[in-house]
Structure formats: structure tokens, C-alpha cells
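Below you'll find a set of structures to go through.
Nothing in this text is a laboratory measurement; each read-out follows from the coordinates by a stated rule. None of the values given here were measured: they were computed from a predicted structure. Cβ atoms are built from the backbone, for glycine too; each structure is taken alone.
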Structure P
Amino acid sequence: MAAQAIEARLDPSDAPHESVLLAESRSLLALRPGMTAVDATLGPGGHAEALLEDVAPDGRVLGIDRDPEAVAFATRRVARFGGRFVGVCGDHRDIEAIGREAGFAEVDAVLADLGISSLQLDDRSRGFSFQQDGPLDMRMDTTSGGPTAGDLVATLDEGALTEILSRWGEERAARRIARAIVRERARSPIVTTGALAELVTRVQGPAAGRFRIHPATRTFQALRIAVNGEIEAIPTLVHGALSLLRTGGRLAVISFHSLEDRAVKLTMRALSERCTCPKDLPVCACGKTALVRVLTPRPIVPGEHEIRRNPRARSARLRGMEKV
């Protein structure tokens with residue numbers, strides 16, 4: 001879809017999106033007028049808009065997103081900031097290369113919101129949600145040509161499906177669901193979110209009615225993560241951000257489930273470690289020094305007021321680090 005058509009369809013005034021942990025992110029990054037920042041997961045542009053306000057009147061912000069529709073939407077949203085905003089369609093794993101090419105070789109702050117946006121969830125054609133029927137796509141970048149969730153469901157054997165559902169969805173019924181998928185697709189292709197959600201609910205049986213979340217939640221999460229390589233991308237994102245940050249610069253990352261949060265925590269912790277030699281060694285032999293200071297020993301979570309106002313924020317976790 002051409003950028004002009006995307007912009008005409010996605011009007012920021014018609015599709016409000018509330019950014020999660022916005023005040024907490026701004027406080028953690030501590031931006032001041034004239035500074036530069038990167039929003040590595042642009043989405044609808046709520047965080048980028050706040051960053052632009054914080055670095056006004058002459059600071060700049062780079063926004064990166066794999067989804068061309070998100071870049072178009074966010075660019076319209078922050079149009080009043082003019083040339084102080086640069087939007088780029090790209091993978092946040094390539095943040096260092098993108099930043100340098102866009103003129104952001106040294107920045108004061110990087111923000112990454114790892115959750116999928118309301119724009120993506122609410123668009124049935126993207127296939128992210130089981131709440132409304134649509135094609136089983138789930139790609140962040142629909143122009144990538146990569147496999148869709150439907151492709152995985154249609155081609156992977158029972159063992160591979162079980163591994164994805166167990167590893168990325170932490171789904172206890174992974175093997176039963178995988179077996180049911182293979183059995184069902186032999187009779188009829190599973191091509192829509194509604195068909196998959198119905199199958200998973202059926203496999204879960206009467207207990208599904210007692211679930212705190214929809215019984216298909218973990219299955220959809222697992223397929224989305226597998227399609228987009230989300231967890232594997234986190235260490236690369238953090239290291240790339242560190243390369244762009246000047247000394248004293250800060251990175252803030254918002255995650256939405258335990259797998260993401262664990263990857264963020266472990267990556268930041270590894271970068272903050274000093275000498276790792278055995279304690280009985282009289283002189284350091286590894287030469288390792290801390291590259292960052294972890295700013296959040298425990299993750300920052302939304303308050304009750306934000307959760308009531310925006311239920312999608314309930315699982316959000318914010319962690320930060322500072323380059324030393």
C-alpha cells in the first residue's frame with residue numbers, strides 16, 4: 001500500500017492510542033531541551049510525541065518501526081514538529097546502522113516499547129487478535145515476504161508446533177494443541193484467527209471457562225513471537241542502543257510478558273557486570289568492566305489508575321540502564 005493511501009486511512013485524530021507507562025518512561029530517560037532521542041519501536045507515535053516535547057525547542061527524535069503503516073501514522077501525528085522528527089521503516093535490530101545513516105550517531109536516550117500497538121490489534125486484517133476474525137498473518141512488516149502465522153500452522157509438524165507453543169507461549173497444553181492443529185488441518189486448512197481460537201478453546205475443554213485470560217492467548221502470543229523473532233531481537237536491540245548512546249545516555253525498555261522482561265533484565269545485567277574472575281584469584285584476568293548502570297533493580301509497573309484507564313497496560317514492565 002502506498003504511503004499516501006496509508007496516511008489517508010490512518011488518521012491520528014480518529015484512532016487515539018494511549019502510550020503505556022508514558023510518565024514513567026519520560027522520568028527515567030530524563031531528557032532536556034536540545035537533546036536527541038530514538039524511539040526504536042515507533043508504533044502510533046505516542047512515546048515519540050512525548051520525547052519531542054521533552055527535547056523542544058530544538059532537540060530531535062528518530063522513530064523506527066518495521067510496520068510501514070505505523071511509520072505513516074506516527075509521522076502524521078507529530079507533523080507539527082517538522083524536521084525535528086525523522087521516521088524510518090526498519091527493524092529495531094538494526095538500530096545502530098539506521099541511527100548512523102539517519103544522522104543520529106550519538107544520542108542521549110533510546111526508548112523501546114516491545115508491545116504490539118492498538119493499531120495492529122484492532123485491525124482484523126493483521127491477524128494479531130482472536131477477538132475478531134481475520135487472516136492468520138501476525139507479521140509486524142507485511143511487506144517482508146516472511147512466513148505468516150498461517151504458514152507455520154499449515155506446515156510445521158507436531159513436534160515443531162509443540163516447541164513454539166511451549167517455548168514462546170509457555171503453554172501447558174502445547175502438545176495437545178499442536179496435535180489438534182495437525183489433525184484439523186488434514187481435514188480443512190486453518191486460515192483464520194477465529195478458526196484457530198475456536199480450536200484451541202475446544203482443546204482446553206471445560207477448564208477454559210475458568211481461565212483468567214482467553215484460552216487462546218498463549219497460542220497467539222507464541223505464534224506472533226515466532227513469526228517476528230521478537231525474543232531473539234532483544235539482546236541485539238539493547239547492544240545496538242548502547243552503541244548509539246553517549247556516556248550518560250539512557251535506554252528504557254517496556255515489555256509485556258515474562259519472556260520479554262527476562263531477556264531485557266538478563267541483557268542489561270550482563271552489560272552491568274564488572275570482573276567475573278573467580279573470587280580467589282588475586283588479580284583480575286578477564287579485564288571486564290561495567291558498560292552500563294542498571295537504573296531499575298526491579299521493573300517499574302503501571303499504577304492502578306493507569307490499568308483502569310487502559311487495561312492493556314496491566315502486564316507492562318519498564319526497565320532502564322545508563323551508559324557509563
Structure Q
Amino acid sequence: MPSLRSVAEACLRIHGVGVRVRSDEPAALEAITRDFAYFSSAEPLPAATITVAIHAQAPPPELSGPGPWWPGRGLRWREEGGARLVRYDGGELVRWSQTGAAGDVYGQRPHRLHELAYLLILSRVGERLDGAGLHRVHALGFEHRGRGGLVLLPSGGGKTSLSLALRGTPGLRFLSEDTPLVDGQGNLLAFPLRWGLRSPGATEGIPDRWLRPFHRERFGPKWLVDVGYFEGLLAQRAPARWLFVGGRDPRRPAGVRPIDPARAAGALALNLVVGWGVPQMAEYALSARAAPTLASAALKRAAAALRLLRTAQSHRLELGRSPQDGARALRAFLESA
């Protein structure tokens with residue numbers, strides 16, 4: 001991948017949502033550009049574009065001065081002049097203007113600037129997509145010979161490791177290893193970002209040019225795999241055919257078996273309707289003014305979940321002792337389906 005250090009701006013087009021990212025911190029901008037490489041756009045962006053500016057400096061005193069500030073986990077926030085101000089314990093500050101759809105990220109640590117800008121973009125884009133009837137679901141999404149599937153696992157449950165083990169499966173392409181999109185008609189849409197691995201050992205065999213470390217403030221480090229590593233293995237959309245509720249039961253070997261849709265309903269309620277594990281950043285959204293928007297999004301997500309339960313088959317995926325075991329079981333099921 002060519003160096004992006006001389007670039008001061010990145011433009012993204014994410015399923016009709018335009019995003020312009022500007023920065024005076026080359027490392028942070030390069031990281032964001034690699035995160036969203038699938039959505040990089042050289043075309044003019046739509047008028048209602050989200051703008052995020054990353055500033056490698058301490059927050060201006062007029063933004064970080066005395067309160068009142070409302071406390072949160074690892075942060076404090078307040079509203080001022082139609083903007084939400086969020087001050088993080090590490091010294092960083094984010095200002096988000098609801099009316100202007102613009103945000104500023106201030107800080108002096110490049111890795112933290114990257115993390116906060118990434119989460120801000122996903123949170124604000126996700127809100128726009130919800131309004132358009134496209135909803136992120138916390139799952140591994142794939143397409144196999146024209147039919148789509150979701151593997152619903154908790155955070156840290158092994159979605160990324162499973163996707164790497166599935167790489168090379170004949171007829172299988174990926175929609176996203178973490179948050180594919182679901183529409184109201186039961187279709188799955190692509191939302192591929194960087195893949196994230198918790199263990200350095202899981203990166204074995206991946207060329208260095210696709211790898212980079214990522215330090216997270218609260219959840220520990222990860223290794224990121226650029227989406228370019230999966231070039232030619234990405235699908236754009238597929239009708240949902242299968243829902244797999246994944247997990248490990250020491251009493252059972254790796255395998256796939258049918259389950260009652262009611263069991264899949266619980267997983268969809270958590271991973272789609274509530275959006276557990278999906279970057280939503282409550283510190284930018286929660287307020288009495290935002291309540292109608294949040295309620296509308298929840299209703300649309302619930303309708304999408306019900307549609308999936310009606311159109312897709314529900315299964316339990318036992319992952320076995322390793323990602324390879326789970327991948328072999330899923331591969332065998334797909335070939336026989």
C-alpha cells in the first residue's frame with residue numbers, strides 16, 4: 001500500500017453516506033484511510049457529508065474549561081451551542097455538532113486520535129444508515145454461492161479467527177468480519193473494515209504489509225489486517241439464507257445443527273436490535289432530543305430482525321477447540337446445503 005503521509009484529506013462514500021476526514025496528524029489520517037479503504041472515493045461527495053477533523057494538539061481552553069460536565073465511564077460530557085463536547089480521561093476531547101454534522105477530535109497521542117476518530121465516524125455513519133434502513137449487526141457476514149449467512153458470536157468469540165480459517169473456501173466471500181449490514185428485505189450488505197486480531201500468533205502467514213498494531217485505551221492491543229488482504233474475496237450483497245448462533249460447548253465436537261428460530265431471535269435482539277458490540281458511542285447520542293431518533297432506529301432494527309427470522313434458517317454452530325475446527329464444520333455444512 002502506498003504511503004499516505006502527504007495526504008491531508010480522505011474522502012469516503014459509505015453506502016450513500018459521504019465522509020470527509022481532515023488531519024494535521026499524518027499517522028492518524030493514514031490509519032483511518034487504511035481502516036476504511038474499501039469505501040475510499042475519488043468522486044464528489046454528497047452535499048450532506050459528515051466532516052471529521054483530527055487535530056494533533058491539546059483541546060482549546062474554551063472547549064475544555066470548567067463545567068458543568070456530566071460524568072461517564074472514562075469521560076465527561078456536556079452540551080454547548082448545539083454541540084456535544086466529550087472530554088476523555090486521557091486528555092483528548094471530541095466536539096460533535098449535530099446541526100452541522102461535523103466533528104473535531106483533539107489530542108496529542110496519535111494512537112488515541114486514531115481510535116477516537118474511527119469510533120466517531122462509525123457512530124455517526126451508523127446513525128445515518130439506520131435512518132436509511134440499513135442496520136449494522138455484530139456478526140461475521142459471508143456469501144456462499146449467492147446465499148448469505150451470519151455467524152453471531154459475542155465480542156472476543158472468534159469471528160475474525162474463524163473468518164481467516166474460512167479464507168480460501170470455494171465459493172465463499174466475505175461481507176464483513178464484524179458488522180455487515182442488514183436491510184428491511186432480508187438482504188445482507190457489505191461493510192468490510194480492517195480485520196482485528198487479539199493475539200499476535202493469529203497473524204501467522206499474513207504478509208507484513210497488511211498488518212499493523214492498534215493500541216486501544218480500554219480494551220488492550222489488537223493487530224489489524226487491512227481489507228486489501230482479502231481482495232477478490234469480498235461480496236457486495238446476498239439474500240440471507242442462514243443464521244448461525246455460534247459458541248463453544250466442551251461436551252460437543254465442532255458441527256452445525258438446526259435450532260428453533262426463537263434461540264436465534266435472542267442473538268439477533270442483542271447483536272442487531274440493541275447493537276451490542278457495534279460502535280455506537282452513546283456519549284455522542286444520548287439526550288432527550290435524540291430519543292425519537294433512537295426509538296425509530298430500534299423499531300427499524302427490530303423489523304429487520306423479524307424479517308431475517310422469517311427468511312433465514314436458524315442453526316447452532318459449535319466451534320470446537322480451534323477456529324480450524326469450526327471452519328471445517330461450517331465448510332462441510334455449506335457444501336452439503
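Which of P, Q yields 0.85 for FRET efficiency 1/(1 + (r/R0)^6) of positions 68 and 276 (r between Cβ atoms, R0 = 41 Å, to 0.05), as computed?
Q
Could you figure out which one of P, Q the value 3.7 for distance in nm of label points 7 Å out along Cα→Cβ at positions 52 and 164 was computed from?
P
Using the calculated result 1.00 for Cα Rg over 2.2 N^0.38 Å, pick out the matching structure from P, Q.
Q
Work out mean count of other Cβ atoms within 10 Å over residues 36-43 for each of structures P, Q, then name the structure with the largest result.
P
If helix-only ellipticity at 222 nm (-39500 (n - 2.57) for each DSSP H run of 4 or more, over all residues; to 500) comes out at -12500 when worked out from the coordinates, which of P, Q was used? Walk me through the numbers on the way to the answer.
Values: P: -12500; Q: -8500.
Going label by label, the one that fits is P.
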